[in-house]
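The data blocks that follow each hold one structure.
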Structure I
Amino acid sequence: MKYFSTRGDSKRLDFVDVLTSGTAKDGGLYMPENFPEFSEDEINSFQNLTYQELASNILFPYIEGFLTKNDFEKLVKEAYDSFSIPEVIRLNETENRGFILELFHGPTYAFKDIAMQLLAALLDKAAEKTDQKIVVLGATSGDTGSAAIEACKNFKDINIVILFPDKKISPVQQRQMTTSGASNVFPLAVKGNFDDCQNQVKKMFLENDNKDIRLVSINSINWTRIMAQSVYFFYTKLKLEKKFIASIPSGNFGHAYAGWTAKKMGLSFKGINVATNMNDVLYQLFSKDIYEKKEAKSSLAPSMDISVASNFERLLFEIYEGDGQLLRSLFSSFPMKPIEFNNQTNEIWKDVKTFFQSSTCNDKDIIKTISQSFVDENILFDPHTATALKGNDDLNYDLSDVVTFATAHPAKFPDAVKAQSEYLEKITPEKLKQIMIKDESYSVINNNFEELKSFINSEVLN
């Protein structure tokens, strides 16, 4: 499988080069030359596979040439050994909320673990094949950073630097990043918001000229994240044995694009609700046909406090039928100039809007939804999942067709679920309790690219 940039760079790369990189040199995101296609009969033949076996079959075409099938199967199995349940994820049916897909049974209790454990294991294999030092670099609005650190901390050939917005993530999320005690882990608080962190990371990838290191992205701009997340759409369809609507909390559009990827690979399902919090750039996109950056605001669902949904570029590439030069032109003036769509002139956009719907939810609605769900089902949901549950109601879905993706354990967000504090104490994993009494270790920098560059050169590479 070869990969290329969304912005027209004609150079084709192997999987290992895409795995161990970030944005393309022209600023675009990497895409596979084609999507592996599975027939309905082939998908149905996976019915009795374990999650690990399913992932191996679905994903191997993307990495073929990097590992043998047997080596990849072994790697996938080992990557998911750290999960608290053998099936990795769990699908439950509720009385009043439809189906709930629990994606938070990994070591940091968030859905990011599912892709991150696999990504780190693949990076360790890549480190064996290159004489360059691998430095994982990422920005996080919460869960991505902790999942990446947990996945990478035990690999001695990988250093990891994670930028997060200072004082703008939950205390639990921060401590998951700052209490690892690992010498190869470098948490970095930036005096700014998530978009500032993400912009610094993107600039570092574009301007890195140190040939002795290989900078690797762990954000969902890394194709490995997208492909890994596509697997549980297949898992859900095989468990339900019917078409469904996926209702997904979304900020950077990675989760939603993974669903689109599954569709491109042959999975037939009804569509996706892209649920947003008060930072509703994606809601405005799908409801008003305009992609426009707004100032990100802090919310009770901090992992969604994003004003530029980076992975939407991959969908744009398909909307504009692979015209990389057009995308380069559009992004040369974005975000100063928004990107607008017209149903009459773009048939693909009409198809996209048939598949994707969107909803929005403020903090007051999040608290109300969490409280009401606890009353109705005796289930405590995290604030991100609550945005999707609220969206299901707003869009008047038939809940027998809806699978809401529960993306994190509620104990990671005590401020949002404090009305049920006694119950929360009972269900909080011991591992999360312990990090609250550990000493933190992290650095703080201004929102300044030269400071980031200096930190990496002086602290990480020495």
Structure II
Amino acid sequence: MRIHVLDTTLSEIALSFNTRIAPGDRLRILRKLEELLPDYIEVDAETYLALGGYEPRETRLSVFARRVEDVPAGAGVVSFSTDFMLPHKEPALGQVRSLVSEGRTVLLMAENFFDAFGCNAQHALEGLVAARAAGATALILDDTRGGVLPSRIASVCRAAMEQVGGALGIRARNDCGVAVANTLAAAECGFEWVTGAVNGYGERCGAANLCTVLADLELKLGRDAVGRGALKHLGSVAHFVSDAANQPLPENTPFAGSLAFGHPMPASAGSVLESLASVPHIDPESVGHAMSILPGDSNETGMSSWSNSERYELELADGTVELLRRQAQQPDYRGFEVQSWEVSTRQTASGQATSSAAVTVRVRDDVYTGSAVGDGPVHAMDLALRECLMPLYPALSRVRLSDYRVRVLQPRRGTASIGRVLVEWTDGQSTWRTAGLSSNLLEASWDALVDGMRLELMRLVESHSVMPETEVDSSWAV
């Protein structure tokens, strides 16, 4: 059976406590959500307007609204919500008819439906029939308070199927910790629509975790939802969205967490699994989760970790991925080599802190040094590195740092935790990210800065936009 998917991640994040995304990240998240190939991605009216008319290529946007007046012009699909606990729903159904008459697709959100069914089952079912007659494409039953258990969900869903038939859906809340179970119960009753938010974001205890729902539908129930190909993006989407929402993804998150399929095995463990309990219940690669064999101590830090347990952190850095690809294609070209770098911060008795950095690089047979004072250590390192490179490669001036983020990846290790630094760059037209990974945040920052400069240099040389200067001011040489 084909299951239609309404991804509510963006609209749910807007309702989540202590979870916010920067305006500039909305489009980036939307494009990442598209990788899961949902039928619709729900956004609120503010986000829809902020996207400036952007339309996904393989999915459609649905704008959440409670009144016709709240629907932005140009919105072709509307997630129209009405409270089924209200005794008279005719005004709301009239608005559904109005939206349909305008050529819009209406996905009706039946708020508090399960509570309304408990109060007056026949009245609730008649409301669904009337909404279908008004032209709603899908009828999404909303457990708005999140207080219904799977057995009750299944009972009500079967009754709705008998009365209304197909094109029914479920929108479950996680206040009892069973949102995913409720969603799957509805699907097993024949519901053709599911909703959910990546990582389960939402008000109070959140919504059904869409990543878990999709994996269970495809791999456990054998339903056709987004397809096995899209499912392989599940892990990277979950980590990308958690980073944008500034909410670390728990390591034990089903399917997407770094420990979802157990600890990576050290190479000394051999290839023979000791017990059936060690065998994953699914192929981890089916959800984009590669099981790693670590070279020795699994607590190693440094860049070697990129290919192992922190693999998803690299996927957040499209610039670093591009750099690795270019270096694999041109292994003999580096542009410059870092000989040394140092940075220090000093606070005076007045309370003012100053940071300074010194950098030494080698370009072919020549050595260049640069030093700078900046507004913080990262700024100082950036200026010092540019002081070395700009006389040789003045075109590098077109790129600048536009965002800087730090994430602690192993909080259980306290101040010895590995940190991931993401530096976002822009040339005024496009943006990309480079990453550094280390228990030393300054080292991670430095790695991300160097990768950003080296990537841009390789781009410029490839396009023949820049070549190393043949004449260099000797004052820069040591």
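The table for this structure:
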read-out: Origin of the value 15.8, where mean count of other Cβ atoms within 10 Å over residues 21-28 was derived from one of I, II; value: II
read-out: Structure (I, II) behind the derived value 0.60 of FRET efficiency 1/(1 + (r/R0)^6) of positions 181 and 365 (r between Cβ atoms, R0 = 41 Å, to 0.05); value: I
read-out: Structure from which -12500 was derived, helix-only ellipticity at 222 nm (-39500 (n - 2.57) for each DSSP H run of 4 or more, over all residues; to 500), options I, II; value: I
read-out: Structures I, II, by mean count of other Cβ atoms within 10 Å over residues 101-108: label with the highest value; value: I
read-out: Origin of the value 187, where volume of the Cα convex hull per residue in Å³ was derived from one of I, II; value: II
read-out: Computed 20.2 for mean count of other Cβ atoms within 10 Å over residues 61-68 - originating structure among I, II; value: II
read-out: Which entry (I, II) yields the derived value 0.00 for FRET efficiency 1/(1 + (r/R0)^6) of positions 37 and 421 (r between Cβ atoms, R0 = 25 Å, to 0.05); value: I
read-out: Structure with the greatest value (metric relative contact order in percent (Cα under 8 Å, 6 or more apart), set I, II); value: I
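None of the figures in this text is laboratory data; all of them are computed from the coordinates on show. Not measured: the values here are computed from a predicted model. Cβ atoms are built from the backbone, for glycine too; each structure is taken alone.
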